[in-house]
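Colleague: The next part holds the structures, each set out as structure tokens.
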Structure I
Amino acid sequence: MMNIKNNVLETIGNTPIIRLNKIAKDFPCNVVAKVDYFNPGNSVKDRMALKMVEVAEQEGRLKPGGTIIEGTSGNTGMGLALAACVKGYKCIFVTTDKQSKEKADILKAVGAEVIVCPTNVLPEDPKSYYSVAKRLSQEIPNACYMNQYDNLANRQAHYESTGPEIWEQTDGQITHLVCTAGTGGTITGTAMFLKEKNPNIQVWAIDVYGSLLTHYYQTGKIDMSYVHPYISEGFGEDFVPKNYDMRYIDHFEQVTDKEGAIMARRIAKEEGLFCGYSAGSCFQGLVQLKNRLKKNDLVVCIFHDHGSRYVGKIYNDQWMMERGFLEVKTCKDIINGRIHKKLITVAPQQTVAAVVALMEKYDIEHIPVMADNQMKGAVSEGGLFIKMFSNPEIKAQTIATIIEPSYPVVDIATPIEKLGALINKTNGAVLVTDEKGDYHIITKYDILQSLGR
């Protein structure tokens, strides 16, 4: 029989659970991930976005030809936009200036209008993205404000889909659910279902420093002194959404922006799961709680969204280095880690014999060829060996007659990892320019030495 979906919305849900083999190898138990970037909008938010639209239609709040308004960090907007495409609605999404540019671009690609608001204002501030979304829903005719934070259709979606899927996929053997805490819909709705099946299942919420959710969970009080700016995206809040029911959560654990970002990159490199910021933070929180686990436990982590949303941020070396998140070795580290010597160069008119003598004197294999302070090419020990072996008479010739292509030139801040693509069989070195404009040379041997330290 043919298995053809009527539209993209029918592909939402039934995402896989995947065992974490390498990053969880030191755990005493099995750790798996519910990888929800397999949803069509590449995030767990597709589930609740569709549910909110369906409920709004049933209640008569969303009418044909209407406009969907929502404040979103990006993923809920994508889910709503997919529903709007299929069902014929317009979308206006309000987001914050801390969200990645990729998220806004993706929303625009599926037909939404995107309005960017400042991050560092209180929720009740007229400029906040919460306030702007509410105002637009009141000003625009036939508009429906979805309000994922207080809309209980959010957690209902996960009670009806995410929870049952996890229970079935683990054959009821799940002992722990670990999930980042944002709007509260995913963790609360999933936990409500799972604890109905087995009240002993532990539910651990992962929060970020700068969010007030952890303190509220611990004390029942809203204390804005705990709120400060943070870089992590997609979770953490400066208020308590109505989707939360803290009775279903057993523990809150906070992680730093840096730890979550670094862990997301590890998940991508070690497991081949190209996940977003919240997945890295989710697993980092679990790492911090590892000593609470036992041999026969089965831990399910929710990996919310796809790494494509963050290619300009946590998957960008420069962005990571600027924030001190990535201790990447650069060309500067290599140059500062060796004895400073003046760069040896030769002129095109010098003889091959003279160049060979220089290589022997300074014990070097690669020499740039320069004239009038301009790079003209290069000579290498390997290249000279081949040429002299086939024609010993070239020793009296000038370098200009056997010159090799110039070495690539890179900035001193270039990460060492990027040099691998520049140094190869035919090109054994790169030249580096420092802050003063002076040249330095880096060879394969220099890189091997640096990586071995």
Structure II
Amino acid sequence: MILLLTSIFILGYVLIALEHQTGINKSAIALLLGISLWTLIQHTDNEIVEHLGDIAEILFYLLGAMTIVEWIDTHEGFDLITRHITTRNKRKLLWIIALITFIMSSVLDNLTTAIVMIMLLRRLVNDQQERWIFGSIIIVAANAGGAWTPIGDVTTIMLWINNNITSLNVIRHLFLPSLVSLFIPLVISTFWLHGKTQPQLNSGTNPTLAISRSEQITILTLGIASLLFVPAFKELTNLPPFMGIMLALGCVWAYTEILYNRKKKITPDKVHRIPSILSKIDYATLLFFLGILMAVAALQIAGVLDRMSSFLNDKLHDVYLINIIIGFLSSVIDNVPLVAAAMGMYPLTHTDATLSPYLVNFTTDGTFWELLAYSAGIGGSILIIGSAAGVVVMGMERINFIWYMKHITWIATLGYLAGIGVYYIQKIFI
């Protein structure tokens, strides 16, 4: 049975990775995979309900966060940030874009941040080869920025919701390693650019918007504040993060209703209330997470992950080596199921005076979990297909896979390993 379950899971993974070649959406494969594995294993209804409850927390959180981000974007709140970039110096522009991406993706998801920055890039840089360099650094910066906060990436959200990491500690311990993982590729790629750009900015306003500039500023501020509110809500109330994001969504929703209720004489096509925003949410992605997380839960129930954990512990017995491998795997394999599998392989250990030094790494804010957040997120930059940000930039800018591997893979790898080195030094001396 173990061999059968593992074979089906690997087959599903391959089909997910070959989504563009087969033409079958990865969400469909994930749902088939998840339900098929649960059908094969011996389980009880209580086990299904228990795992589904944990997964639902993640899905509801993502639904709330995606809605708020889409709400900001629909009202062009992000344009208020990007319109202030006016430099024509290519090297300076690269640094500005990289640092803005790094900061934005720590609050928003890295996919949305990458899309926003690529849309900006198209207004600023005309040469395609140079846009490939800029786009590649956007990928690296988006993944690096998403790794050091509890709300910056789906994988950190998963670890945070499960109490593997806490807000303040993950920020304190991963900010500098994440910044270094961006800094090294950024410095190297700076020498590939010369001269100035010839931007063709369009400063006109969107006629489909019926709100003022001050209302746009309010929407941007309220949206970002809502996302930042969630970690504070969890710390203050000890309630699950999905309840905090739903409270934030309720506030945003109420504000939107009040905003448009005051504007009686506008046409329906200029009204962007929350129900219309919800219609733009990528529900296929949410169903992908549902299917893949259910599949990983099935492997956990069947004991497959326990066997993998025992193998790695026996052969390596080093949390740094294990996570370095996970990082390289995340350049090929989607980091959501990868992190879910790691969480299943290594259950959270509660602090106890009798714990061995090795098991201490698996307590809340332990070295293993912090390195997992770092490795799974930043390792995805090593190949362009290793992250959602990479895939979307590849599609939008038609970046060649081989070109990325030849020019970017090695500098992204240097940054990835350097960040782990910085984390190790921090652990020793700080």
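Since every read-out is calculated from the coordinates, none of them should be taken as a lab result. Everything quoted here is computed from the prediction, not taken from an experiment. Cβ atoms are built from the backbone, for glycine too; each structure is taken alone.
Colleague: Using helix-only ellipticity at 222 nm (-39500 (n - 2.57) for each DSSP H run of 4 or more, over all residues; to 500) as the calculated read-out, with -23500 as its value, let me know the right label among I, II.
Modeller: Comparing all candidates, it corresponds to II.
Colleague: Ok, one more. If you rank structures I, II by relative contact order in percent (Cα under 8 Å, 6 or more apart), which sits at the top with the largest value?
Modeller: Largest calculated value belongs to II.
Colleague: Thinking only about mean count of other Cβ atoms within 10 Å over residues 116-123, which of I, II has the largest value?
Modeller: II
Colleague: Once FRET efficiency 1/(1 + (r/R0)^6) of positions 76 and 236 (r between Cβ atoms, R0 = 30 Å, to 0.05) is calculated for every structure in I, II, which label goes with the largest value?
Modeller: Largest value of FRET efficiency 1/(1 + (r/R0)^6) of positions 76 and 236 (r between Cβ atoms, R0 = 30 Å, to 0.05): I.
Colleague: Which one of I, II has Cα extents along the principal axes in Å, as calculated from the coordinates, equal to 92, 60, 55?
Modeller: Corresponding structure: I.
Colleague: Have a look at I, II and say which one yields 0.40 for FRET efficiency 1/(1 + (r/R0)^6) of positions 108 and 324 (r between Cβ atoms, R0 = 30 Å, to 0.05), as calculated.
Modeller: I
Colleague: When distance in nm of label points 7 Å out along Cα→Cβ at positions 92 and 228 is computed for each of I, II, which one produces 3.6?
Modeller: I
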